[in-house]
Structure I
Amino acid sequence: MSGMGADTGYGVIGGSLVLLGLGMGTTMAPATESIMSALPLAHAGVGSAMNDTVRMVGGTLGVAILGSLLSSRYGADMEGAVAGLPDPARTAAEGSIGGASAVAERIGGQAGATLNGVAETAYTSAMGTTLIVAAGVALAGAVVALAVLPGRERERSEKAAFVTEAAHA
């Protein structure tokens, strides 16, 4: 998705999002199983809670950090295009693509169309950079997981005892 532009069609974007969803769907369950299988059964509740907490905190931090990167890159790319605008319009256009679109509509004509085009290009460029960083972090995480996590579930006497106990109950 990092190479997409303002003129990229919905089919390409939709296909990319489906691929992203499939990747997330096929990694979340095995990751959770790997974490839970490393814990004794007596600590399964705590392990599940910690897994959920770490996932939520990680997602929140990821959105915050990647969002900050996107915003700062977009604002930096917009600086030249908004230099001559009054302060409120400049702040709005540098703050978001929605703000830039609103300012461009108010300006109107060729100047507004130019501002809108620059904003679209700045946003897609910033999004491309953000997606490359996100992919790099995901790849690094995969390498660490491959190096650290066990390849197979470890058998435990607790599991065998639990199954035996359940069968006799």
Structure II
Amino acid sequence: MPELSRIEADGKARMVEVAKKPETLREAVARGALRVRPETLQLVASGGLPKGDVLTVARIAGIIAAKETPRLIPLCHPVSITGAEVDLQLNEKRSRIEITARVKAVGRTGVEMEAMTAVAAAALTLYDMVKAVDRDALVEEIGLEYKSGGKSGVFQRDNSRNP
């Protein structure tokens, strides 16, 4: 198992030094979901919730969160993001709103945390928007699906183990 790069030998947390790392194109994709009751999903689909356009507000929240990640996650480096997309899909079969965030940057460190933070913020925003009609809504399965760039190269989640 690799060493934790943010922990010093004496156990203190630290920010990793990245000045000597080469700049490369970095990309990360994260996914998550908000599980809701079927009638809540129908209200989202029809635009019938009291707070308005749920999906647009959540998409914007996710993009803002990607840009603000170093302000939220203490040891993350500020990254000059070149692109951030947040996609929201209604899944009637599973009664949930599925969230995918894709973040890109050219830099010395990756954008995995930015992608996952985007998903988390979008999911929490969705919860805030539906809680008046569905307090049982549940944020689910936030995780990294893909990342590329940097020394460690490409990571692709093996979803066959956990469909």
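At-a-glance table
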| read-out | value |
| --- | --- |
| Entry that produces 2.9 once distance in nm of label points 7 Å out along Cα→Cβ at positions 31 and 47 is calculated, selected from I, II | II |
| Of the structures I, II, the one that -0.59, -0.80, -0.94, -1.16 was derived from, the read-out being log10 I(q)/I(0) by the Debye sum over Cα atoms at q = 0.10, 0.13, 0.15, 0.18 Å⁻¹ | I |
| Of the structures I, II, the one that 8.5, 22 was derived from, the read-out being Rg and Dmax of the Cα atoms in Å, for residues 79-118 alone | I |
| helix-only ellipticity at 222 nm (-39500 (n - 2.57) for each DSSP H run of 4 or more, over all residues; to 500) from the coordinates reads -28000; which among I, II | I |
| For 35 (relative contact order in percent (Cα under 8 Å, 6 or more apart), calculated) the corresponding structure among I, II | II |
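Each value in this text was obtained by applying a stated rule to the coordinates, not by laboratory testing. The shown structure was predicted, so the numbers you read here are calculated from the model rather than taken from an experiment. Cβ atoms are built from the backbone, for glycine too; each structure is taken alone.
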